[in-house]
Structure 1
Amino acid sequence: MLAEKDHFKEILIKGIWKENPVAYQVLGICSALAVTVKMSTAIVMGIALTIVTAFSSLIISSMRKHIPSNIRIIVELAVIASLVIVTDQILKAFLYDISKQLSIFVGLIITNCIVLGRAESFALANPPADSFVDGVANGIGYSLILVCVAFIRELLGSGKILGFNVIPGFLVDMGYQNMGLMVLAPGAFFIIGLLVWLKNNLPGVSHEEN
């Protein structure tokens, strides 16, 4: 039991930190640019992708011995598309306003390199429990980057956090102005670049450890 816990822990650490899908594998950048103007949309997008990645990896791993290799991509896309449709409908039912803000990007989870990449590189070669944990880990790793980027962009770009004003009035009276660059895609590029640099240059972190 202890060995199994350590095994799952290693998978979690690998997906969240050592091989973070955005900071290490440089995947999912398009959605990171598009949905991180506000923290609310970033959080919902991160949760949606984590759910789809975890359960698609679980299902594909469960079927891996019965999927012919020549149609595996079609099967993977069918599973992922079905989960994305269900997730999108749930968001529209319970979080309609955020669903409208996310626009087509929830639907584009179908083509997200992280989801298909975990199915191809991990789920097809590992048991269902490991694949589920790997999907959760990579989803959390992706979500953490999204939330960090969104926090900085919303704070500097609009002076808000989760829609609430956080810039003191006296700073506004003194001439404080929001950074317009932060609400544009280049602002997200700069922040992601800084996070990648920071992740790979923290004390005790090396490329060999990644």
Structure 2
Amino acid sequence: MPTPRAIPQFKIFDKYDLSGISVKDPGLRQVIFLEPKLILKSQGRNVQKFGQAKVNIVERLMNRLAVAGHRGKKHKIQKGRSTGKYSKNMKIILEALELIEKKTSKNPVEVLVNAIENSAPRDEITVIEYGGARYPQAVDVSPLRRVNLAIRWLIHGASDRAFNKKKTIAQAIAEEIMLAADNSGDSFSVRKKNESEKQADSAR
């Protein structure tokens, strides 16, 4: 009887092994997708309810890079190197991951997951209208939105670090991710998370 063939362990882009990475935050385990594929390119196949939860976290970071300049309803001018082109954006992300690996000697995807966990807010405020007056109301943030906000703030922080500076966007992304992974107050995303939770505490 022939022995069953072992399933090969893929590394994403044949570089980074995702098998040993675990998500410590129990609320985010279902929405940080770490299934390895050789090439991370879903091409919009997951356009369905909770479809984002089935897109690899590195690809979601790359997708957000294409709209780094958006801030709410306004649009900030962004760096011209970051366009909607997949190959260009993924090259920037891979360069950032290489810089993280060189500086920390750790798996850069694991550092990214730690950064997202440290930047994901648990509470935020919404506005409710009661008797003609508008009041801020603290609400819990859903797991999927927590990850989306963390990724958005990581890219916004990196965009601010690189815009009109000598630093490249890849260096800025690497620096922002490493600061967030260390839960540093210098990280834009960690500051935004703390600000969101403080506003929610004062609105209770």
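State the single structure among 1, 2 that was used to calculate FRET efficiency 1/(1 + (r/R0)^6) of positions 94 and 174 (r between Cβ atoms, R0 = 41 Å, to 0.05), giving 0.50. It must be structure 1, since only it matches.
Tell me which of 1, 2 gives -14000 when you compute helix-only ellipticity at 222 nm (-39500 (n - 2.57) for each DSSP H run of 4 or more, over all residues; to 500). All intermediate terms of the calculation are to be shown ahead of the outcome.
Values: 1: -21000; 2: -14000.
Checking each candidate, the match is 2.
When percent of Cα pairs over 29 Å apart is worked out for each of 1, 2, structure 1 gives the greatest result. Set 1, 2, criterion FRET efficiency 1/(1 + (r/R0)^6) of positions 22 and 126 (r between Cβ atoms, R0 = 25 Å, to 0.05): the highest-scoring structure is 1.
If relative contact order in percent (Cα under 8 Å, 6 or more apart) is computed to be 34, which of 1, 2 is the source? Present the calculation step by step, with values, prior to reporting the outcome.
On the way: 1: 34; 2: 21.
Checking each candidate, the match is 1.
Matching task: 0.8 is the computed value of distance in nm of label points 7 Å out along Cα→Cβ at positions 118 and 182. Pick the structure from 1, 2. Numbers along the way, then the final one.
Values: 1: 3.0; 2: 0.8.
Answer for the origin of the read-out: 2.
Values quoted throughout were computed directly from the atomic coordinates according to the rules given, and no laboratory measurement underlies them. What you see is a predicted model; the values in this text were computed from it and never measured. Cβ atoms are built from the backbone, for glycine too; each structure is taken alone.
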